[in-house]
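Below: a set of structures, written as structure tokens.
Nothing in this text is a laboratory measurement; each read-out follows from the coordinates by a stated rule. Everything quoted here is computed from the prediction, not taken from an experiment. Cβ atoms are built from the backbone, for glycine too; each structure is taken alone.
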Structure P
Amino acid sequence: MGERLEKTEVRLRAMEPGDVDRMYLWENDRSIWPFGGTRAPISRHQLWEYANNYDANPFSAGQLRLIIETATEDATEPCGTLDLYDIDPVNSRAMVGIMVAPQWRGHGIATRALTLAGEYCRDTLGLATLASEVAADNSPSITLFEEKAGFTRVGTRPSWFRRGDRFVASILFQKKLI
């Protein structure tokens, strides 16, 4: 699989109605809920409504969900999501969240997707800064942002995310795009 991925292009694209079943599985995977904003199951209908009522203007919507896909000469395959949220054109910044499906992790897809997102935010949206908030117990994401994607650790909020009867810190990462 590694050799195949070296020749694989990573792309970002809009969510389509055909992605609903895959999104349903990803959004309802309880193992990743602690690292995102999900706290309750989401229905296929809700995802279908989102896909069919997609606002293509991230400034008016304040957010943008993109599908990460791999592309070879033969096929494309969705392998994760990248969310831009709290998009603030006045202050020229946005937050970013990323999820790569388990079978696609460890192949550099998230790093490439964040690079594409940064280029899109800078070149198309005219944003100067991209930031991400990561739970201190999410080692893979910390490594991704700090060591692989060129983000800088700029702050910590102690006891920010609840994990049952304990709390973990939030780490804020930021990347200047211009």
Structure Q
Amino acid sequence: METFINDIRLLQDFASNSCELNLQVKLNDEQKNELTEISKALKDKKFICEIKQHKNKRSLDANSYCWVLCEKIAQQVKSTSKEIYKQNILDVGVFEIRPIAEDAKYLTIKRWNSLGLGFLTEELGKSKLDKYVKVKFYFGSHTYNSKEMAIFIDGLVSKAQELGIETIPPNELESLKNRWQHYE
């Protein structure tokens, strides 16, 4: 079950080194029923509670515009929209650099690349760790939040403009970005 938290109260019992966590949440009828069932099952089963900050995902408008730009650029440079998308991931996408054991490198990269079109890797060379290499792991844009997607689309807009491809007017693009930031 997932819902938004309105308030949190923490009551700590120092003697038993435990605490009571009270969450004020707004629940619909289905969630109330689910919570009632969880409450009954707590005697027999274990549950995990995760609390994390809410971040909106990118808008579907952003995704649509991304693929429109990829297609326009691809037609201009005689490529495919998928190749343009992947190149933009490498140019401005979100990534992490991780050390990977040399003997596990091939399988790790293969598994990462199988997660989706934008899950790319670049080997950066030897790591400081013995028998390890550094690998840059890129994330597909479907995992991006609104701010990351705005940067991603800015990269595509810049490429399109360099090629003389018409893009949406700057005020419309700014309006999209403002709507994205509003939900962050």
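For which of P, Q does mean count of other Cβ atoms within 10 Å over residues 113-120, calculated from the coordinates, equal 15.6?
Q
When percent of Cα pairs over 23 Å apart is calculated, the result is 43; to which of the structures P, Q does this value belong?
It must be structure P, since only it matches.
For which of P, Q does Rg/Rh (Cα atoms, Kirkwood Rh), for residues 49-120 alone, calculated from the coordinates, equal 1.01?
Answer for the origin of the read-out: P.
Once FRET efficiency 1/(1 + (r/R0)^6) of positions 41 and 65 (r between Cβ atoms, R0 = 25 Å, to 0.05) is calculated for every structure in P, Q, which label goes with the largest value?
With respect to FRET efficiency 1/(1 + (r/R0)^6) of positions 41 and 65 (r between Cβ atoms, R0 = 25 Å, to 0.05), the highest-scoring structure among P, Q is P.
Please state which of the structures P, Q yields -7000 when helix-only ellipticity at 222 nm (-39500 (n - 2.57) for each DSSP H run of 4 or more, over all residues; to 500) is computed from it.
The read-out comes from structure P.
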